[in-house]
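Engineer: The following blocks contain the structures, represented as C-alpha cells.
Computed from the coordinates by the stated procedures, all read-outs in this text should not be read as laboratory data. Source: prediction; values computed, not measured. Cβ atoms are built from the backbone, for glycine too; each structure is taken alone.
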Structure I
Amino acid sequence: MRFFIPFAIWCVFSVSGLDAAVMPEQIAVIANKNDAESLEIARYYQQKRNIPDENIIRMEFPLTNSMGSHLFNALRQQIYAQTPDHVQFYVFAWSKPYKVACMSITSAMTFGFDRKHCAHGCSPTEPSVYFNSHSSLPYDDFKIRPAMMLAGSSMKQIKAMIDRGVQSDGMFPNGTAYLVSTTDKARNVRSYVYETVKQAFSDRINIEIVQADALEEKQDVLFYFTGRAEVDAVETNYYLPGAIADHLTSSGGVLFGDHQMSLLKWLDAGVTASYGTVMEPCAFPQKFPHPGIVIERYTRGESLIEAYWKSVAWPGQGLFVGEPLAAPFYSRPGK
C-alpha cells in the first residue's frame, strides 16, 4: 500500500439538521435463487425487520467471488425493473459475489458498473454524489440506491449480526469511539483527523485516541477505526450492538482467501458493520470511511447504511457489509 497525502476536502465533516432513520419499506432485499443460504438470509432479515413482501427480489446468478461486468449490468437492469419506486436502498442477502470486475458489488449496484470508479494504478476514482450529503432519499435526489451486504463467515454469524443491528435501535448506548493510531505509516493515514474529531464530538460521545497497533479487552466499543493489514486481539473486545469497525488496508474487502485480514473478522468478533476495499486502493484516505462523518451522522440518528455510505468520498472499490437499518441513536415508531 503506497502512501499519499490526503487532500483538504476530506477534512470537512460537520453536518446539521439530520432527518429520521431509514424505514423498512425503503429497503429492497436481493436474494440469489441459486444459493440456499442467500434465500435463508433474506427470509430471516425480512422477518426481523418487517420488510414488505414486494421489497424481496429473488434473482438467479452464479455463486462466485467476482462477477463479470456484462452479466452484472444485465442483472442490475432486471433488479431495477422489479424495484418499487419508493425504495431508496438495497440489501444483498449473500456473501458471494462481493466484487464486479474492478468495483465492489455494493458500489457497482449503487452507481452502475463504471470504470471511472476503478483505479488505474495508484489514482483517484470517481467521487460519490452521496458523500456527506444531507439527503435522506438518495434515489429520489440522486437516482442512486446505496447498497450493503448481509455477508459473513457462517449463517450463525450473519444472523447474529442482524440480531445485533435490530437490538441496537434506540439504545442510545454509552459507548466509546476508539481512534487507533498505529505504527504502520502507510495505513495510518486517517490519524491526522483524529484530534479534530475528538474536539468536535467529545461532548456527544466518549472518544479515545489510542497509540497502539491494537485494542485489547475493551468492554464498550461502539466505533473502532485503525490502519493495519492484520489487526490482533479483535476478539478480546466487547462490541456494543450497532458497533462499527474497520481497518484501512489494501484488501480488507476481499472476503475470502486473501493474505490480509478480511473485514469478516470484525463481524465474527461481534461488530455490526465493517468496510474494506476489494482492489488495491493505495493509501488514499478518501477511499475509506471518515471517522468524523460516521460518528457525527450515526450519533445524530441516521441509520448505519446512511452514516457509513456518506463517510466515503471515493467508494468505488469499497465494500459495505453490515446490518443497514441499525440505528442506536434513533427510536423507530412502534419499537
Structure II
Amino acid sequence: MSADDLGLLGRSAAMDELRSAVRRVAESPYPVLVTGESGSGKELVARAIHRLSRRTDRCFGAVNCAALTDELVEAELFGHARGAFTGAVTERAGLFEAADRGTLFLDEVGELSARAQAKLLRVLQDGEIRRLGENLPRRVDVRVVSATNRPLEADVSTGRFREDLLYRVDVLRIALPPLRDRDDDVLLLAEHFWRQAQSVTGSRAAPARATLAALVRYHWPGNVRQLENVIASLVVRGPRRGVVGPSTLPACIVGETGEVKTLQQARVLFERRYVGGALARAGGRRGKAALALGVTRQGLAKLLKRLDLDGPGSPSSSLPAP
C-alpha cells in the first residue's frame, strides 16, 4: 500500500519513519496511543493502522472524547436499552458494539472525565460492555486506538488521568512530528491541497512561486489542518485563472515571512510564534492557552487581535473552537 493509499503524505525522513511505525503497529493486536499537536493528523494515522490491520474489512468507529459528557458517555460508547432514560424510545448499540471485531478511535482521550475513564478502563480490562438499562454483559472484540495532544504522564502525576488507564491505552505509541519539523513536506502538501480545492471549486488558477515560498517559510502552529485551510482560502479568494500571489495570504503568514529589519518586527515575530504555539499545544482552547501563557482569557484575546492571529486562516481560526 502506497503513501497515498495510507493518506500519510510526505517525503521527509520523519514521514518515512512514521509510515514504517504505522506498518509495524498495524500487524499487532495491541492498543495504540497516537500523540501529537492539534491538526497534525492523528485520525489519519488511526485510519491507516486500521486499513493495514487484519480488521480492515470490519468497522472503523471514531469519537471525540472531549464532546462526551458524563451523561452521554455510557450511551454513546456502550449503547442503551429501550426506556433506559427519557427519550430512549428504542434500543441502541454503542460504538464499542458497532466496532466489534474492528477498530475504535478515541480522539482526545485525555479529555475524558474521571467517571468516564473508570468505565473505559473496565471495558479494556474485561472485554465486556453493558448497555444502559441492561444487566446482561456483552462481549466485544475491539482494537482501541487513542489519541491525545496532552502530556498524559503529567496528567497522571496531577491526578487528572488514571495511571492504570494510561497503561491500558499506551501499549504501543506513535508520536506525530509537527509540520514545522517537516519543511520538506510543506510544498508537497500545499500542492496536494491545492488540487483538492480546485476539484471542489472549479478554479484553474495556480499559486505563484512567491506564494509557495512563503508557505514553506511559515512555521505552521496549526499544523497540516491549518495549511489545508489556508490553501482552501487562497483558492476561493484568488482569481479563477492565472496565478495567486502572496498578497492573498493571511497577514500572519505574510508578516512572518517578510524580512525582519527592526527590533519591533523581531519581537512581533517571536510573539506570534510563541502565542500560536501555545494555542496549538492547547488544541485551540483559549482558556488552557491563556493559563499556559500566564495571562487572562481577555488578555489572550487582546494578544490575538494585536498579533493578527484571530482572522481567517490564522492559527487560532484553524484550530478547534474553545
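Engineer: Once Cα Rg over 2.2 N^0.38 Å, for residues 131-242 alone is calculated for all of I, II, which comes out largest?
Structural biologist: II
Engineer: Let me ask something additional. One of I, II was used to compute FRET efficiency 1/(1 + (r/R0)^6) of positions 235 and 291 (r between Cβ atoms, R0 = 30 Å, to 0.05), and the answer was 0.85. Which one was it?
Structural biologist: I
Engineer: Now for a different question. Quick check for you: by FRET efficiency 1/(1 + (r/R0)^6) of positions 107 and 179 (r between Cβ atoms, R0 = 30 Å, to 0.05), which of I, II is greatest?
Structural biologist: Largest calculated value belongs to II.
Engineer: Using helix-only ellipticity at 222 nm (-39500 (n - 2.57) for each DSSP H run of 4 or more, over all residues; to 500) as the calculated read-out, with -14500 as its value, let me know the right label among I, II.
Structural biologist: Among I, II, the structure yielding -14500 for helix-only ellipticity at 222 nm (-39500 (n - 2.57) for each DSSP H run of 4 or more, over all residues; to 500) is II.
Engineer: While we're on this one: Which of I, II yields 3.9 for distance in nm of label points 7 Å out along Cα→Cβ at positions 43 and 187, as computed?
Structural biologist: This value belongs to structure I.
Engineer: Given that FRET efficiency 1/(1 + (r/R0)^6) of positions 139 and 299 (r between Cβ atoms, R0 = 25 Å, to 0.05), derived from a single structure, equals 0.00, which label among I, II identifies that structure?
Structural biologist: The read-out comes from structure II.
Engineer: If you don't mind, there's one more thing I want to ask. One of I, II was used to compute mean count of other Cβ atoms within 10 Å over residues 35-42, and the answer was 19.1. Which one was it?
Structural biologist: That value comes from structure I.
Engineer: While we're here: Which of the displayed structures (I, II) returns the greatest value of relative contact order in percent (Cα under 8 Å, 6 or more apart) on calculation?
Structural biologist: Top value of relative contact order in percent (Cα under 8 Å, 6 or more apart) goes to structure I.
Engineer: Could you figure out which one of I, II the value 1.01 for Rg/Rh (Cα atoms, Kirkwood Rh) was computed from?
Structural biologist: Only structure II yields this read-out.
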